Structure formats: structure tokens, C-alpha cells
Structure P
Amino acid sequence: MKSIAEIAAQLQGYDPQALNADLVNLFLAQLVEPVRETEEVGVFDALGRVLAQDLVSPISVPPHDNSAMDGYAFNGSQLGADSPLTLKIVGTALAGRPWQGDVAAGQCVKIMTGAIMPRGLDTVVPQELAALRNAEISFPPNLVRPGDNRRLKGEDLQQGRMALPGGERLLPAATGLVASLGLKTVRVRRKLRVAYFSTGDEILSPGEALREGAVYDSNRYTVFGLLSRLGCEVIDMGVVRDEPALLEAALSEAAQRADAIITSGGVSVGEADYTRATMKKLGDVAFWRIAMRPGRPMAVGRVGNALLFGLPGNPVAVMVTFLAFVCPALLRMMGARPSPLPLLKARSQEAMRKKPGRTEYQRGIVTQMQDGRLSVYGTGNQGSGVLSSMVQANGLIVLHHAQGNVAAGEEVDVMMFEGVV
């Protein structure tokens with residue numbers, strides 16, 4: 001387990017007081033370690049979990065050659081390039097009820113989607129393309145080729161081959177694939193336990209009477225939602241006042257109960273904030289000023305065996321730093337295979353002012369233009385306390401560290417919210 005100092009020494013250009021946002025994920029990739037414990041869960045309970053080991057297919061999928069559509073199965077060698085084909089129907093093959101007879105030349109079997117292909121037959125003509133008269137069908141040349149409309153045994157998965165790699169996050173398609181193998185359970189990493197609390201004397205929980213100078217806590221609820229969407233086991237520790245003894249007790253308890261701790265507020269340099277001092281007392285923690293907007297102050301490190309993320313207090317800054325940095329780190333802790341953050345290209349509908357030397361994450365609304373390309377425009381006020389703009393937005397416009405002003409019509413990178421927020 002590397003210390004903060006050891007990791008920092010390995011990163012070229014590391015400056016905790018003016019940290020390039022691109023270095024944050026590189027730093028965190030060396031700081032985090034995945035949970036080791038695993039458990040067996042039912043397929044319905046596996047959604048969002050991380051596969052603990054390579055999953056080898058116990059069967060071939062499909063387990064036999066079968067028809068890809070409703071139609072008529074026959075031997076494709078009878079097809080001619082210039083003449084229509086007429087075939088006599090000698091039976092019917094239904095899905096789950098295979099037809100067992102032999103089919104001679106000049107004959108076919110009516111077949112339903114998913115039904116096993118009878119012996120010696122390799123081609124299906126769709127029923128809508130064949131003219132039916134009495135017990136015969138006919139169709140013109142060049143409608144189908146030998147082998148058309150047939151699904152081959154093992155076309156999807158072959159017995160003994162890897163179906164899913166370890167570290168795969170089991171999303172709906174993957175859980176369906178597991179079920180297609182006939183498996184009732186699957187081995188996954190245990191759920192990541194994340195403790196979270198807000199800090200500050202000015203923070204009120206919903207339901208408390210509003211008082212002068214105080215604000216209601218939204219951060220607990222946005223972070224709870226983000227953690228829940230990731231599939232974490234969330235330990236809500238409420239609001240902790242700016243008192244050293246209370247902060248120390250909360251951090252110590254969180255470190256004992258959780259794999260990761262997330263706090264909001266108290267990591268800037270304000271004299272009234274005791275959170276920094278308490279974190280430093282209890283753990284190995286770095287305090288960053290990231291060259292980004294919003295979300296400049298951030299703390300990372302360890303308290304006991306728990307990974308610590310100290311996020312800023314402003315609501316939008318909390319969500320942006322979570323999406324950009326905390327989410328990828330937690331996925332690594334869950335055992336998921338690392339994957340770069342997907343960014344889409346969209347054409348800006350407006351000019352945007354931007355100074356090189358920091359990364360900006362602006363709230364944007366992405367739409368599709370008539371030519372099929374994406375376009376994006378800002379939500380207006382980009383203040384870090386304007387949470388309503390996160391509701392209006394469907395993505396973040398990512399203006400990179402070295403990037404300058406953006407002209408209207410210029411392409412920008414966009415991080416979409418769908419599936420995350």
C-alpha cells in the first residue's frame with residue numbers, strides 16, 4: 001500500500017496547490033485497491049455488481065442450429081440462380097418441439113423462430129416471401145442464399161469459452177447473458193461500503209426550522225443518489241458540526257464501518273474549518289487545490305484502512321468532483337475493469353470564455369441537430385451553488401486544461417449524465 005508521498009513522487013508535474021485535473025485520476029488509480037471478498041448472488045441480485053472472476057460458458061448458446069424467423073426450412077443446395085423453387089411441405093417444426101423426420105429433395109418444413117433446424121436443412125425462406133398453395137410453397141430466385149436466416153450452434157457463445165471477463169460490471173445485457181447460460185447464481189465482489197456525512201454549523205437537515213445564515217443540506221441526497229446508482233452500500237452519517245471532537249468521532253466511526261468515506265465541506269483553507277486538521281490528525285491525507293472549475297478544493301487519502309474523499313461544500317462542485325474523480329476511483333475499488341471516461345463531441349451553439357490553465361466543467365444541454373450531429377449550449381448561470389442548473393443539464397461541457405476560448409460552432413467534449421446522474 002503506497003503512501004500519499006510515494007504516489008506524489010511518481011507523478012511528473014504534481015503540485016498539490018495547483019494540481020492539473022488530468023493528474024487526479026492518475027493519482028487515485030495508484031491510491032485505491034479493490035475489495036477482495038466475494039459472494040455468490042442470484043442473477044436478479046447481480047445487477048450492478050462486479051464479476052469476481054472470468055465466467056466460462058458451460059454450454060453453447062444457442063445450443064443447436066435454429067431458425068432466425070418464421071418461414072420454411074430446406075436444403076439450400078437446391079437454390080438456382082435463374083429459376084424459381086417449388087417445395088412440398090412435409091411437416092412443422094415449433095420452438096421447443098423439434099421435427100424429427102427426414103426431408104428429401106423438393107421438400108421443406110414449416111418452421112417457427114427459434115425452432116431447431118431439422119437434419120440436413122440449412123436455409124430458411126421467410127414466410128412472407130413464399131407463395132403458399134395447397135401443401136406447396138414457391139418463391140422466385142435470388143431472394144435467399146444458402147445458409148440464410150439460420151442461427152448456428154454456439155454463434156453467441158461457445159461451450160468452454162469465456163463468456164464474461166472478471167471485472168465486468170453486470171448491467172442488464174450482462175445479467176441476461178448470465179441467465180442465457182442457465183446459471184442461477186454468479187460470483188461477484190461484495191458491495192463497496194461507503195460512509196458519507198456533511199460538515200458545517202450552517203447545514204440543516206430537511207425538516208429542521210430554517211434559521212438566519214443556515215442552508216438545507218442537499219449534498220447528502222445527491223451523493224446518496226450517486227452512490228446508490230453505482231450499487232454501493234451507503235452508510236448515511238448525517239450532518240457533523242464544526243467541532244473537532246465530533247469530527248474526529250465521525251471519521252473514526254466511518255473508517256471502522258466503511259471501505260471509503262466521503263465528506264462535503266471543510267476542506268478549504270477557512271480558519272473556522274476543523275475538518276482539515278482532524279483529517280490530518282487521523283490519517284495520511286493530501287489537500288489539493290485542483291486547477292478546475294467548479295470544485296477547486298479536495299482532500300484524498302486514508303483514515304485507517306478506509307479511503308477518504310473530502311469534497312468541497314458547494315452542491316455543484318460536489319457533483320462535478322464526484323463524477324470526474326470519485327466515481328472512477330470507486331469503480332476501481334469495486335473491482336471493475338478500468339475504462340476511460342466516455343466523452344462525446346458536440347458543436348457549441350454559443351461562444352464560451354475560458355482561460356488556459358484550468359479544466360472547466362460547464363453544465364450543458366445536449367440536443368441532436370437535423371444532420372444527426374450533437375449540439376450543446378450552456379444552462380446559463382454556472383455558479384457552483386446553482387444546483388437547479390444540474391437538473392436542467394443532461395451533461396457537462398468539458399473544457400480541458402490547455403483549452404482557451406470556444407467560438408460558436410466549435411466542437412467541444414461533453415460528458416453525458418445518462419446512467420450516472
Structure Q
Amino acid sequence: MISYEQRQGQEDQPAASADDHIAPAPRVSVQAFCETVETAAAVQAAGEDRRLDKAHLKIQMGGMAAAIEAYRTAPTPNVIILETEGRTDILTGLDDLAGVCDAGTRVIVIGRVNDVLLYRELVRRGVSDYVIAPVKPLDVVRAICNLFSVAEAKAVGRIIAIVGAKGGVGASTIAHNVAWAIARDLALDSVVADLDLAFGTAGLDYNQDPPQGIADAVFSPDRVDTAFIDRLLSKCTDHLSLLAAPATLDRVYDFGAEAFDSIFDTLRTTMPCIVLDVPHQWSGWTKRALIGADDILIVAEPDLANLRNTKNIFDMLKVSRPNDRPPLYCLNKVGVPKRPEINTSEFAKAIESQPIVSIPFEPQIFGSAANNGQMIAEISASHRTSEMFLQIAQRLTGRGEAKKPRNSFLAPLLGKLRAK
């Protein structure tokens with residue numbers, strides 16, 4: 001449960017700060033009894049948030065009195081949200097509600113009295129959380145989701161989706177290198193899920209050829225659990241695992257919108273960071289994967305088609321994720337010889353956002369890495385592109401400091417010798 005002091009600190013934070021990771025709520029029933037139209041509107045907006053996608057939310061007016069009357073003849077849901085105006089009626093109403101409330105039901109109170117003594121008395125009576133009105137949709141989302149999260153949930157289960165604005169822009173290459181940086185430089189246990197089942201390249205890029213992968217899970221949804229997923233993972237490094245795509249055409253990969261939900265939910269419980277390599281296609285499940293991710297990176301080349309597609313993806317995600325950080329994007333293959341390009345400032349003006357990095361066109365090192373099954377950092381750890389991948393990794397995970405090896409006093413001399 002969040003303490004009163006922690007709740008007050010959260011009120012001052014921006015709505016979608018980098019470290020404000022809220023784990024999604026499970027399939028639960030939530031009923032809210034509001035006294036004001038403003039609170040009812042905030043709860044209604046919260047119900048449309050991606051993190052409450054599985055929750056069933058019902059809103060009624062009437063506050064505490066309506067709740068007590070409703071549950072005299074009906075079972076209580078998993079979560080009850082109660083709005084109340086005064087102080088005395090909170091405690092009296094809760095005592096009356098306790099007489100008709102089923103065991104195991106959790107109660108969230110929205111009130112206007114800002115008093116730590118009241119908060120402690122509410123906790124003593126079994127209230128799960130107390131939120132100071134007026135509330136915003138994200139306050140309601142956080143209050144509900146935190147009821148089903150363990151204390152260390154902020155460090156577990158962050159999903160990062162990386163997608164190309166157009167086919168062939170190098171989104172998979174960037175996804176794999178960014179995941180490598182997250183695992184190696186930030187020392188964060190990570191898994192790459194290659195969602196391009198027919199043509200995925202993660203196995204090639206990491207020089208892995210596992211006999212099983214993500215197809216075994218998506219075609220056997222009844223078997224998906226932690227142990228089953230663990231058997232499908234291929235170990236790339238100490239901190240990086242791969243859920244590989246079969247990259248075969250012996251079957252058609254048509255899925256429903258919720259086909260990958262159980263896989264992502266299971267990965268969230270065991271892995272601090274999940275990087276989704278989302279193919280460039282538009283279907284129910286790819287849209288759901290993007291909307292459901294905690295952070296999103298769009299990869300684009302500096303041309304008109306990429307600009308249009310990036311703008312369209314940005315606009316769709318802003319509407320679908322009103323309580324989240326806006327997606328990030330990067331420009332790739334910048335500076336192709338003799339190719340007319342849209343310069344970075346014009347691209348940023350149209351998107352109304354600056355690219356996180358602009359990766360130059362360097363076919364030699366990228367081609368060598370792809371053909372050898374290596375990451376750019378394995379070929380040249382000091383290469384400027386490796387630094388860009390680390391910068392992307394830091395922004396997507398909210399971690400500013402990389403784990404840097406200690407240099408010896410001979411490092412400058414050895415560097416000069418290598419250069420020669």
C-alpha cells in the first residue's frame with residue numbers, strides 16, 4: 001500500500017515521467033460510487049487507459065450511501081472506489097459498508113480532507129488507498145493498479161516496443177542493438193521477442209538457432225506459463241535472452257488481437273525489460289502490442305513516406321494513450337550518398353518532436369555486423385553508433401547512468417596503438 005507521504009509526492013510528479021512505471025491490472029471488477037461529475041469523468045477516462053484494459057469498470061453516482069444500499073442485496077466486486085465530501089461521514093460510512101462488504105474486497109476512498117491522521121484511521125479500518133480530490137485519470141489508474149502490484153513492481157516488467165515507420169528502415173537492427181545495450185551496459189535482465197514470425201532476423205543477428213521460440217507459445221496459448229516460456233528462451237548473454245521467431249513459411253501467421261497477451265503477461269512477471277521487435281504491418285495484434293507497451297520507439301528514414309507514417313503512428317498513439325509519455329523516434333540511415341533527404345529540423349517540425357538520435361548511413365560496419373551475427377558494440381565498442389544505441393537504451397528505460405568498466409592507466413596508450 002502507498003503511504004500518505006508517498007501519495008503526496010506523486011501528486012507533484014509529471015503525468016508520465018520516465019520512472020513512473022505502472023504495471024497493468026489483472027482481470028478484476030471495479031465499481032465506483034462518485035459524488036461529483038468531475039470525479040466520475042476522471043474515473044471514466046481512467047477506464048479507457050491501456051493498463052485497465054482487462055478490468056471491468058462500472059460507475060454510479062451517489063457516493064457512500066449509494067454503495068451501502070447497492071451491496072445490501074448484491075455481492076461486492078474486487079475493488080470499490082468511494083468518493084466522499086466530509087470527514088465524519090467517511091468513518092461512519094465505512095463502518096456501515098463493512099457490514100455488507102464481502103471478504104477480500106479492496107476499497108479506495110477519494111476525499112477532500114488532507115490529513116495524515118485521517119489517513120491512518122482509514123488504513124486501520126482496512127481501506128487500501130486514500131486519494132486526495134480532485135483526481136486525474138492517472139491517479140485512478142495508479143490507485144487501482146498498485147493494489148495488485150508488489151512493492152518492487154516498478155523494477156519489473158517494462159515493455160519496450162520498437163517498430164519501423166516503413167519497411168526496410170532498420171528497426172529490427174536497432175531493436176536488437178538497443179536490447180544489447182540495455183543488457184550489457186545497463187546490466188538489466190532483458191528479453192527480445194521477435195514478433196516477425198515469418199521473416200524475423202533476431203536469431204541471425206544474435207547468431208542463435210534455437211529449436212523453439214515464440215511460435216510454440218502463440219500456437220499453444222493454454223500451455224503458456226513461466227516454466228514454459230523459460231524453456232523457449234535462448235540465452236544470448238548473461239543478461240540477454242531471445243524469444244526467437246521461426247522465420248519459416250510452412251504455416252500462415254494470422255492471429256487475433258489478443259494472441260500475444262498471455263506471452264507478454266508471463267514475461268512481465270519474470271523479466272525486468274522486454275523488447276518487442278514489432279514487424280512493419282498493421283493488424284489488430286500489432287496495434288495492441290504498441291498501445292500496450294510502456295515505451296515506444298519509432299524508427300524512420302528521412303524521406304516523405306517515413307514522415308507521413310511516423311506522423312500517423314504518433315497521432316494514433318497519442319489518442320490511444322492519453323496518460324502515457326508520447327512515443328520516441330529516431331532517424332536511421334541519414335546521409336545516403338546522392339539521396340535527397342528531409343533534414344532533421346523539418347522532420348522534427350512536422351512531428352512536433354525532436355528525434356532521440358540521428359544514426360548515420362554506415363553500410364560497412366552494419367553490413368559486417370549483420371553477416372557475422374554480431375552487434376555493433378561487439379565490432380567496435382567505441383563507435384559513435386554504439387554510443388547512440390546506449391543513449392536510446394537510457395531514454396527508454398529511464399536509466400541515465402551506464403555501467404562503465406574501470407580503465408587502467410595504460411588505456412590511452414593502448415588506444416593509440418590500436419588506432420595505428
Structure R
Amino acid sequence: MSHVPTKTDSAEPVPPTPTGRARLNRGIVSWCLYDFANSAYSAVIASTIFCVYYANAIVGNGTGEGDAWWGRAVSASMVFVALTSPFLGGIADAAACGKKLWIGYTWVCILCVASFSFLRKGDVLAGFALAALANVGMEGSYVFYNANLPRVAPPSIQGRVSGWGFAVGYLGSIVALVGALPFALADPFRATPIWLLVAAQFALFSLPAFFLIPGQTGSRLGPLAAAREGFRSCLDVGRRLVASRDSRRFLLGYLFYEDGVNTVIVFASLFATTTLQFSRGETIALFLVVQISALAGAFAMARPTDTRGPKFVVVSALLLWCTVVTAAFFVQTKTLFWGVACVAGLGLGSVQAASRAFYARFIPPGEENRYFGFYSLVGKSAAVMGPILFGEMSRLFGSQRPAILSISLLFIIGLSFVLRVREPPARADAA
């Protein structure tokens with residue numbers, strides 16, 4: 001795997017800020033910039049442009065074949081990341097190689113996205129392979145990126161820093177999409193510059209994190225010993241998470257409400273175009289507005305995540321999500337749906353940032369990679385029930401309105417678990 005040369009792999013962690021003071025340092029800034037970098041992939045490749053380009057221009061989607069191939073690529077990559085993340089997280093902590101894995105996954109994604117430039121009509125298998133590998137790189141990198149939150153920020157400000165990361169990420173989505181739009185709307189469609197712009201944004205803005213955030217310290221085991229220790233620790237962490245009533249309840253709640261969030265993200269544009277007759281331009285504009293409101297939500301709830309606690313923010317966001325999907329059921333006009341989408345964006349930014357900070361409170365020092373490996377396993381698995389529920393409800397009633405309302409069930413179940421979690425206190429900041 002590619003590795004950006006750095007002399008900080010065995011350096012000491014970034015010194016913490018004084019207790020309770022959200023003072024920026026180079027570790028926090030570079031960590032947030034990484035979210036700016038990878039959001040170019042999320043916005044342009046996974047959500048709006050490449051998925052449509054692959055399905056329609058590469059495969060051909062007259063009979064739904066393009067949708068099927070794109071679904072296979074996403075599903076295959078998600079299954080791989082979900083199953084391997086706990087094991088690789090254990091290896092990363094055992095061999096002190098989390099930073100190398102983080103960099104390696106990132107560059108797999110960047111190189112695959114740049115290679116999209118070589119795809120031509122009919123390159124179905126090549127496109128499938130590159131798309132699946134790119135998604136593995138993107139989603140796999142998140143394990144090791146998230147694991148650095150407790151290293152760059154002391155416990156008293158981890159909620160704020162998590163919120164800043166998501167907010168900067170939404171800004172990255174906006175920048176990437178605005179940069180891609182002139183090429184996407186050109187006649188004829190110009191694909192190659194889009195993929196190169198995404199790869200360039202990902203590569204350029206990930207470099208500060210790779211150079212400025214120190215790697216782990218500790219013993220460095222050989223490959224076989226690290227693999228054995230990774231497998232052992234994977235089982236050990238899994239047992240601990242299940243044995244703890246509060247971490248078990250949190251992860252079960254996260255599984256349900258994250259499934260609800262993912263389902264709304266996936267089907268929102270389909271609901272807008274099918275039920276409310278949004279045009280392609282209106283749908284893209286709607287996506288941009290949601291990113292802006294998500295940015296605002298992440299920033300607005302960053303400080304309360306620390307001062308009121310992440311549980312308060314998660315519960316508030318889930319109540320907001322229940323309101324959003326209920327409102328969507330009744331909306332009859334495009335104008336009202338714009339308002340609903342803006343409110344949904346506020347909940348999107350806050351619930352994701354607060355969930356990451358909430359989970360970080362369950363993690364013992366020095367075990368960040370292995371614990372976030374299980375967080376990834378749950379998060380990537382949270383894309384199964386919701387889409388099936390939405391699809392079957394839409395088929396049963398012949399309308400998307402009951403389908404969107406049914407997603408509130410996932411938020412209600414998730415909320416019922418979270419309400420019963422005793423929020424762990426934030427660890428005291430190091431002196």
C-alpha cells in the first residue's frame with residue numbers, strides 16, 4: 001500500500017489543550033481537513049454524479065442493469081469493510097500501524113477514482129472493480145480516521161471537534177460538487193475532469209493529516225503475531241461491548257437510527273423526483289442546500305455535545321428526524337419539501353457528529369482502532385432494514401408517502417435504546 005513519507009509515525013500524541021478550552025492545534029485542524037478531503041468522494045462519486053454515470057453511460061440502464069451493477073459494487077464493498085474492520089482495527093493497535101492502514105486505504109480510493117478516467121462505455125467489469133475498490137478505500141479509511149479523534153482532542157472537547165470535522169466535511173462536499181457541476185452540465189458531458197478534480201481534492205487536503213498527526217507508539221509486532229493479536233483482540237472487544245449493557249444498548253440504537261438516516265439519504269432524491277416531480281437541476285440544488293444546512297447543524301450542536309453531553313444531542317436529533325419524516329408524508333408542494341429538507345440537514349450534521357463523540361466515551365485509552373472497527377461494522381451494517389422497509393411499503397401501498405413515514409419506526413426504535421443508555425462521563429483531560 002502507498003505510504004506518504006513521514007517522520008512522525010512513532011512520535012508522541014499531539015499535546016492536549018487545557019481542560020474545557022476548545023483551542024485549535026495543528027492536529028485538530030489537519031484532522032478536520034481530512035473530512036474536507038474525503039467528502040469530495042461522498043458528494044460526487046457515491047451520491048450524485050459517478051453513480052449515475054456508471055449506471056447509464058458505462059453499463060446502460062434501460063432495463064435497470066446499471067442500477068443492479070452499481071448496487072453490487074456498493075454492497076460488495078460495504079460487506080468487505082464491515083467484516084474486516086474489527087480485525088484490522090485489532091491489528092492496527094497491536095502493531096501500531098493504524099496510520100499506515102489509514103494512508104493505504106486513502107490512496108487506494110484516490111488512485112481508483114483517478115482511474116475512472118479510463119472507463120468507456122461497456123467497461124462494466126472494470127468499472128465494477130474500480131468502484132468497489134474505491135468504496136473499500138473510502139469506507140475503510142474511516143475506521144482509522146475516527147480512531148484519531150481521541151488522539152487529537154482531549155475528552156472535554158471531543159464533541160466539538162467531531163462536529164467541526166463533519167461541518168468541514170459538508171463544506172468539502174459543497175466545494176467538490178460546485179467544481180464538478182460545469183463539467184456535469186456541459187453538452188457533451190465531460191466526465192474525466194470531474195474524477196481528476198475529486199482525486200486531487202482528496203489527495204491534497206489529506207496530506208496535512210498524514211504529515212502532522214503522529215502515529216501510534218508502542219510495540220510493533222511482526223505480521224503473523226499482529227494477525228494473531230488482532231484476531232484475539234477483535235473477539236475480546238466484541239465480548240466487552242456485548243457484556244456492557246450501556247455500550248450494547250448504544251450500538252443497537254445506533255444500528256437502527258443510522259439505518260433510518262441512510263435510508264432517507266438514499267431515497268430522498270427518489271422521493272423528490274418521483275412523488276414531487278423535481279427536475280435534475282432542482283434535485284442537485286436540493287442536495288447542495290441540504291449540505292449547507294447539515295454544515296450549520298454540525299457547527300451549532302458541536303459545543304452542546306460537550307456541555308450538555310452527546311446523549312442530549314443524539315436524542316434531540318432523533319426527535320427532529322421523527323418530525324422530518326412525518327412532515328414529508330404530508331408535504332404536497334416543492335416549496336414545503338425544501339423546508340423539510342433544510343430541517344433534515346440540521347439533524348443529519350448533528351446526529352452523526354454526536355454519535356461519534358458518544359461512542360468515543362466507551363473506548364479505553366490505546367484501543368481506539370479496534371473499538372472503531374466495531375463501530376464501522378455496525379455503521380456499515382446499518383443499510384439493510386431501511387431500504388427493504390421503504391421498498392416494500394412503497395410496493396404495498398403504491399405510494400412513497402407511507403414508505404417515507406415508515407422510516408420513523410427505525411428512529412423510534414433507535415431512540416428507545418439510546419434513552420436507556422447511561423452516558424459515560426468524559427475522561428479527565430491529561431495534564
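Any read-out appearing in this document is the output of simple, stated calculations on the displayed coordinates, not a laboratory observation. The structure displayed is predicted, hence computed values, not measured ones. Cβ atoms are built from the backbone, for glycine too; each structure is taken alone.
When mean count of other Cβ atoms within 10 Å over residues 32-39 is computed for each of P, Q, R, the one that comes out at 20.0 is Q.
Can you spot which of P, Q, R the value -5500 was calculated from, given it is helix-only ellipticity at 222 nm (-39500 (n - 2.57) for each DSSP H run of 4 or more, over all residues; to 500)? Each step should come with its number before you reach the end.
On the way: P: -5500; Q: -11500; R: -24500.
It was calculated from structure P.
Given a computed value of 4.7 for distance in nm of label points 7 Å out along Cα→Cβ at positions 136 and 160, which structure among P, Q, R does it belong to? Traced to structure P.
Comparing P, Q, R, where is Rg/Rh (Cα atoms, Kirkwood Rh) highest? Sorting by Rg/Rh (Cα atoms, Kirkwood Rh) in descending order puts P first.
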